[in-house]
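Values in this text are rule-based calculations from the coordinates and carry no lab data. These numbers come from a predicted model, not from an experiment. Cβ atoms are built from the backbone, for glycine too; each structure is taken alone.
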Structure P
Amino acid sequence: MSQASSLLFHIVLHNPKIASNTGAIIRLCANTGCALHLIEPISFELDDKKMRRAGLDYHEYAQLKVWKNLAECFETIEPRGISFFSTKATQNYIHAPYCQNHCLVFGSETEGLPNEFISQYGINHYYRLPMRTQSRSINLANTVSIVAYEGWRQLNFTHNSE
């Protein structure tokens, strides 16, 4: 079985800004069989102390790749589907078409996803987590965890993440 076919999801962080969030997502990826893709620019060094602390000793168990841009990432990994997660979306995240080798794309903690992605990829690929109307957003690491586990649940937790 190839490495790509043994993945659950591809988690993509566009322009991540907070090292500890990325560290927590590395730990999530190691424990779920997801690959993590970081799209430049990245606002911290990959050996950042906060990121390593949040990821504990899981870095060696996670697949991590840094890309210059989103198009290069998509062209190389050839995902079966792509879903973007944003507070700008109207569709509920439970309706994303989760499948193995699917890309789950998240924006930076401070800026979210660039508006041009909507025109480039289509608003019908955008999903959001419900929250109280007076709330702005949910922590990125928490959002990624919620989405990844919902997708895995919809696949009946059948993926074998060796």
Structure Q
Amino acid sequence: MDDAKSMKTSMHPSTTLGLDEDSPDVDSTMYQGMVGSLLYLTTSRPDIMFSVCVCAKFQVRPKEVHLQAVKHIPRYLKGTVNLGINFYRSQNFSLSGYCDADYARDKWKRKSTNGGCHFLGRCLVSWTRKRQSTIALSTCEAEYIVAGQCLAQLLWIKH
């Protein structure tokens, strides 16, 4: 890892992983170990959560393209050692939330993925990323669903 080239992103933006039957199989035990280690690391580095979860979907029959995507993540971590979660002392207790959804990015189920983060003052107190349980028929509907989930989380934190 010392001589590996560092990366600026945890996954290339145009990467779409699929079942890819043409790619050769790799050792599933090694692949599962790598993904498991990265999942453990997501507690302190939530910026890799999306990439790790995408790779985790292929643990049963991983292919060479999936292994290359998993190997990309530690190279990203090498180049971003200074990133992490910071907590600040503050008198500001305003609650705010940010959310976003991508419309039907999941190629198999056509479901949207949504994510969000919630701040108390300047401190991050929760974050989420999940596939929507329903199929949105438009970008507007996908954003409406994630806005409702973000508001529900903010109300839960408030009470």
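Here are some notes:
- Ranking P, Q by distance in nm of label points 7 Å out along Cα→Cβ at positions 131 and 147, the structure that comes out highest: Q
- Structures P, Q were shown, and distance in nm of label points 7 Å out along Cα→Cβ at positions 75 and 139 at 3.1 was computed from Q.
- If Cα extents along the principal axes in Å is computed and equals 37, 34, 30, the structure in P, Q: P
- Identity of the structure behind 0.9 (criterion: distance in nm of label points 7 Å out along Cα→Cβ at positions 11 and 115, calculated), options P, Q: Q
- Structure responsible for -9000, with helix-only ellipticity at 222 nm (-39500 (n - 2.57) for each DSSP H run of 4 or more, over all residues; to 500) calculated and labels P, Q on offer: P
- Which of P, Q yields 10.8 [mean count of other Cβ atoms within 10 Å over residues 91-98, calculated]: Q
- Sorting P, Q by relative contact order in percent (Cα under 8 Å, 6 or more apart) from high to low puts P first, with the largest value.
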